[in-house]
Structure I
Amino acid sequence: MVDKSMAIRARRAARVQAIVATHGTKPGIGAVGPDTAEKAARFLAADQAFAKASASWSRELDEAQVARGPLCEAYDTARTVVMARLRQASVGAAAVTLATPDDLLQATETIEGLLSEYADEAWAKPLLDVIGPALDTAAAEWTEAVTAKSALAVAREARRTAAEAFDLALVGFRRVVRAELGRTSPEYQSIRSRRTTVDDEMPATDEPFVSAVTPA
């Protein structure tokens, strides 16, 4: 889901860069513009990094879900055979009842351990030949998903920090643009805040907005 406040901020950041590039010779814009443009660039880079991390996490999660299917099938098959052959009723719950990927991986490792004790027997080897690769694949995919989620959290925090810095710089820059280019200028209108009708000359009420970011 697209964060609308971040999308709006990204558009403003790009407009700030364009204004500085076009009107940087004006005294006020030349004074505050470079710093604001730099913060705009940092935010845009952080926003792009977040988008990349988000896509990576989504992809890794999908791959982990795909790997879960064969593992569930191998686990349930082995569980049924172990319960029947070894008369062990407490070898773990059915895969569908296991709440988390970690629960499924742990339960499968337990079944694999039991089967390994009978690896030389004809009934156990085919099960091991299936459950082993399925477990390896699922464990690897889940590890990659967890790693991608951690990277996403880091990218989210970096974007939030960059957004706050850009918002603060934008307040002063917006007032300078209004003073030098006019309140009706396309440049000012493209970066003005739509959340308030109060003039930019009133700093007590014209504060930057920073949206709350919902954790993934």
Structure II
Amino acid sequence: MYNYYYNNVPGIGLCRNNLIYTSLANKELTKFVQWYYNDGEYHKGQNQVVDPLLMEEKFYREVKYLSLMSQKYPQHVPSFTIDEDNRKIYLDIDGMDFWNRAGCITNNYDSVLPDWQDQMLEIIKAHKSLGLHKYSMHPSSYFVVDSKLKSINYFFTYHKDESLVSIADVESHIHSNRQDEMRKQLEKFGIEWNKPQPWDTMDKLCWNSFRNNYPEDFIEKALNV
């Protein structure tokens, strides 16, 4: 049996784990399910992606790039199975996601996994080697299995040869709070919200918007991969 899976954020309480799909997990926390379905009860009326065609595109993008990572860098992603008919991806996990394990507190990351920075940087390097630009980089986008970080959430990933996108094109994928952080950076990077941007520029904007979720030194390392 699978139940809704939430992040327990201090001062806020239980929050949906993802803005796009519906997050499920079994009681033993050995299986996590990305259900690419707009479940109103889970999202509590705050659904980000309501267009069924866009939800379908997100599912197949996840399948495409998660599968690519599994083929080329299997050590960096969980084992998984795909239920294409129901648009569900079942991932093998071993407990809560990285952010939940840390109590959703940045200063606790080292206690969860002392070498998390090195491991996460290796995953980012793997993405770069495959020409991937991944923008779902929140710490809840990782699980820990056998002391190894496992990356998920490839629905917000593009290959370097794909057509460029603007922030406006993908703002349904981005939490309103993160959009606020991004807007603060527009002038600094010379970005227009509605104009397609080079992938490297989008990378910089992405990492700068996560400064509240990662230590400063890690952000600088990520920006230099």
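The numbers here are math on the coordinates, done by the rules we state, and not lab data. As the structure is a computational prediction, the values presented were derived from the model and not from experiment. Cβ atoms are built from the backbone, for glycine too; each structure is taken alone.
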| Of structures I, II, which gives 3.6 when distance in nm of label points 7 Å out along Cα→Cβ at positions 5 and 141 is computed from the coordinates? | I
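As an exercise: distance in nm of label points 7 Å out along Cα→Cβ at positions 29 and 189, calculated from one structure in I, II, equals 3.3. Which structure is it?
II
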| message | So if we calculate distance in nm of label points 7 Å out along Cα→Cβ at positions 101 and 125 for every structure here (I, II), which label has the highest result? | response | I
| task | Could you tell me which structure in I, II was used to calculate FRET efficiency 1/(1 + (r/R0)^6) of positions 133 and 149 (r between Cβ atoms, R0 = 30 Å, to 0.05) as 0.95? | result | II
| field | For semi-axes √(5λ) of the Cα gyration tensor in Å computed as 60, 15, 11, the structure of I, II it came from | value | I
| A value of 3.2 was computed for distance in nm of label points 7 Å out along Cα→Cβ at positions 13 and 61; which of I, II is the source structure? | II
| note | One of I, II was used to calculate relative contact order in percent (Cα under 8 Å, 6 or more apart), yielding 18; that structure is II
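To which of I, II does the computed value 2.8 (distance in nm of label points 7 Å out along Cα→Cβ at positions 45 and 165) belong?
II
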| said: Using mean count of other Cβ atoms within 10 Å over residues 117-124 for the comparison, can you identify which of I, II gives the largest number? | reply: II
| remark: Working back from -26500 (helix-only ellipticity at 222 nm (-39500 (n - 2.57) for each DSSP H run of 4 or more, over all residues; to 500), computed), options I, II, answer is structure I
